[in-house]
Structure formats: C-alpha cells, structure tokens
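Trainee: Got some structures for you, see below.
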Structure 1
C-alpha cells in the first residue's frame, strides 16, 4: 500500500476535528484536510497558538473554513464545554482525529483527580468521542482515528492494572505512556464491537502508529535535548512529520476505508494494516477498561450528568 498527500480526496462538505493540531503531525493533518476543502476545527488548549495556526492554514490553503475551539483533554469540564459547542453548532461531524497526547511527563493529578497522562491520552478522548458520536453517526461515513503508538507493545511485559492507573506508587513515565497507548487501541476495538452490536455500520473506528517522529513531546518529556549528540543521531532514524501524518490521514480520508469496510484495525506506516499486541486484543481487557473509564466519568463529570449510552 502506498499513500501520499496527493491521494487525499476532495473533502468539500465534510467537517473534521483534529485535536493537538497546533504542532507536529496534528498540524500537518489540519493543513492537509483544509487544503482539500474540509471544514477544519483546530482543537487545542492555547487560544493564541490556535488562532495563529488557523491564520497560517487559511493564508496558505485559501480555505477560510478553519477555526480554533479551545479543548483541554485533561479537563472533563473542558471536554464537556467543547462537546456542547460542537453539538449545538454542527449538524454532523465526518472526521474525529484523536491526535493529541502527552509523553513521559512527571506524575501529577488533574483537577478531576486523574493521572494527567491517562486523562489526556485516554479518558478525555474517550469522553469526547462518545459525546460527539451522535454527530458522527449522522455522517454518511463517520471516521474516528485514535493515534496510538508501537510503544503500546511494552505492555506485553509490564501488563496494565487500570484500576490503579492513577496511583503514584505504580508510576513510571515511559511505561505509563505505553499503558495509555494500549488503552487507545483497546478503546478502538471495543467501540467497534459496540457499534456493530447496535447495527451502526456507517462509523469507521481505527487506530494507528504514526511512526517514529521527533516531535515536541520527545523534548517536553525530557527524552531528547535539542542540539545534543543523541538528538543529531536520531535524525537518521526518525521520519518527517509529513510522513508521520500519512497513516492517520489515510484512515481519516481514503475511500478504501468504506470500500474495504476497514473497521477496528491497527495501522502502521505507511497506510499498512498492522498487528497490535496480545494484551490489546483481549476482549476482557477492552471491556474492563471501558467499564473503568465509564465509572470514572460517572464519578467525575461536573454535575454528574454523564450520559452513559451514546451508542
């Protein structure tokens, strides 16, 4: 399978939400979707950065149908506010690209009392996706893409106790990242199963490993220091952000997804169907994570107004 930016079809009439789209592969995805005439919502935490990216996209693509809406995935209140804005503004959503994520950050609890990386990488996107699911169902072919990582395979050795995921005693930034990424894959598989059980056939949920890309999280997490010897060596092995964005753009836009009925799959660069690890393929693990996440939401959502059955 080969896929390039030129293979993205015309997206006139479609609306996409890209989280974490002010930098890295998320920014590339927002640019390329807009370049193909999609209405793009830049979902990010910082208004100033978001507005700057919107202006840049509009000027370089000529597409004025791009806007920034604030979304902090570590805050359930922010996810709720964002979702309410989308639900009251748009009749449908065609693409939800869950791209934003944290990598190897120090242990900290969010305002909701959830470990920050797990909240940002899994709980927030889980909540966001289910809140917006009614609009994705209204699309002729709704696409949900959850950006995971090959590092999820570390859980083959470490395992995951999701019930203690916010316990500082069990925290290690690197292995914790792997746990949040396997959660993305488990969520993809379980949501696919639940949609099928409900007879909802027009929503395509997939996940991907974008590739080894040297983006901001590697520096923010302390894995790399700019200008260091290791930093220069990694240039030989890391791919560009443009190439890193291709697999998720394939899942978000390619006609193949509908024509070949691609659902509940894990893809690797570039646009190839891959295989996730055994832990992620366990239905028991997927169901357990789903139930744990819903219990967190029932407990933490402001006002206790979490709507459980969106499907």
Structure 2
C-alpha cells in the first residue's frame, strides 16, 4: 500500500467514525432538530470558510452563475436531508434510521435512470430487490420502543425521505465537476444557515454542555469531516472509498448500542444487513463496471 492510499484510507476511516457518532450528539444536544441543523450549518460554514481561504478556493473563477445555482439547490436538498435524518433518530433509533438511510444509492440509481438516461441493468435490479426485501423485514419488525409501531414507521419514512433528498443532492453534485469540493460544502452550509434562520427557535435554552455538543457538530461533524472525506476521495480508488464508507453505519449501530442500549431484533438485524449488503454491492459495482468498460467487456 503506497503512502497516498494509506493516508487516504486513514482519512476515510476517521471521517466515517465521526459520521457514525453524529446521532449521539444530535440526541444529547437536547435542542429542536431545526436548531441543531442551523448551528451545524453556521459553525460548519465558518470552519469551511477558513479551509477554503487557506486552500485558495475563494476565487470568482471557481464559480459561474449556473454552478452557483446548482450548488445552492444541492444545499437545500442536503439541509432537508439532515432535518429528516436527525428527526428519524428519535422515532426509529439511530441504528434503524442509519440502515434505512443507506438506501440512498438506490434512490440515486432511480433518479439517474429518470433524468440522466442511465441504464438499469439486471445486476442493479437484483441489488435493488435485495434492499427492498431488507426494507420489508425492517418494517415488519416489532420494535421495543415507547411509541410502538406507528412511532417506528414514522421514523422509517423520515429516513427514506432523508435518503431521497441526499440522492437529489448527489445528483446535483454530478453536474459540479471541477468545482472545489470544500467550496461546494461551504456554499451548502451557508445556504442551510440562511434557509433555517426564519424557523430557528430562539426560545430554546442550552446549557454549556449542550453548546459544546453543538460546537462539536459544526466543527468536527461538518468542517473536519468534510476536509477528511474530500481528502480521502481525492486519494482513494472508487471501490476502496465505497468499501470504507460502510464503517459509518457499523459505527452508528455500535454507538446506539453502547450509548442507548438499543439492540436490534432478529428481523431488524437481518433487514439492516440486507440493505447494507445491497448498498455495498451497488457501490462496488460502479468500479467493476468501469474496469470492464475499459477492457471492452459487456455488462450484465
């Protein structure tokens, strides 16, 4: 393993571990979801502004009107994604919300087929079917939660909504090639702060510990995580990036178990495992497909 791959792998692992802990910070903040996302955006934007300035990315030639509008649209989708996912934690647990959220690759495949003319191959459909079966198992599970089945199903719907808006953001990002990724993140975080300001709950009180949690969400889970993530993506091959990304849901399940003693029921565990396996297969398929295309081979 060369030095660049090793460094990229360490950056990716660190970014995924940070992401996996976000549910704990959201729930322990004791703040309304809108306030949590607002402070994540504002503090994260300040950190990313410093990073972009140091990297020399605050240049007008990095932006055109079209790319700016597309980055703003992606920012709106990303912020809605955060709102829905953070809300889902309280309804369906961090573990289940994260597992269901990982249906996002399939949302992106569907959007790509509808709007980009991308082909739905038999292999993609098989992974999609596996994820759907896993989703059915998760939905059929009888959770041991205070709110019961209705509460649980609402959490699943919120997680699916979050995955859909993440896919919209990713779709927008596909058209922003060549634009510095840290600058995209800065624009998105800034959009979030402006967008949520009218809905901010100024009456919500926070003690010093909660302010520390909110600051961590902005500095570590937004600013630092984006720097690590984008640094890793630039250094690693696609298949390795996809493989290491599954540290995130595994870490989230571990945090949920250690912090809140949430144990997955048999059906929940089986369904979550199928969703993650299908998502892994879908991610790794992309790299394999590119290799076959380069070799002149046909795809299934």
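Trainee: For the read-out Rg/Rh (Cα atoms, Kirkwood Rh), a value of 0.93 was computed from one structure; give its label from 1, 2. Please report the intermediate quantities before stating the final value.
Mentor: Numbers: 1: 0.93; 2: 0.96.
Structure 1 accounts for this read-out.
Trainee: For which of the structures 1, 2 does the calculation of mean count of other Cβ atoms within 10 Å over residues 49-56 return 17.2? Present the calculation step by step, with values, prior to reporting the outcome.
Mentor: Details: 1: 17.2; 2: 13.6.
This figure was derived from 1.
Trainee: Hey, another quick one. Comparing structures 1, 2 by distance in nm of label points 7 Å out along Cα→Cβ at positions 137 and 153, which one has the largest value? Show your work: numbers first, answer last.
Mentor: Numbers: 1: 3.7; 2: 2.1.
When distance in nm of label points 7 Å out along Cα→Cβ at positions 137 and 153 is computed for each of 1, 2, structure 1 gives the biggest number.
Trainee: With distance in nm of label points 7 Å out along Cα→Cβ at positions 97 and 113 computed per structure, which member of 1, 2 shows the largest figure?
Mentor: Largest one: structure 1.
Trainee: While we're on this one: Which of 1, 2 yields -13000 for helix-only ellipticity at 222 nm (-39500 (n - 2.57) for each DSSP H run of 4 or more, over all residues; to 500), as computed?
Mentor: Details: 1: -13000; 2: -26000.
The read-out comes from structure 1.
Trainee: Which structure, out of 1, 2, was relative contact order in percent (Cα under 8 Å, 6 or more apart) calculated from, if the result is 42? Intermediate values should be presented prior to the final figure.
Mentor: On the way: 1: 19; 2: 42.
This figure was derived from 2.
Trainee: With distance in nm of label points 7 Å out along Cα→Cβ at positions 73 and 241 computed per structure, which member of 1, 2 shows the largest figure? Don't jump to the answer; show the numbers that get you there.
Mentor: On the way: 1: 1.6; 2: 2.2.
When distance in nm of label points 7 Å out along Cα→Cβ at positions 73 and 241 is calculated for 1, 2, structure 2 comes out on top.
Any read-out appearing in this document is the output of simple, stated calculations on the displayed coordinates, not a laboratory observation. From a predicted model like this one, the values you see are computed outputs, not experimental measurements. Cβ atoms are built from the backbone, for glycine too; each structure is taken alone.
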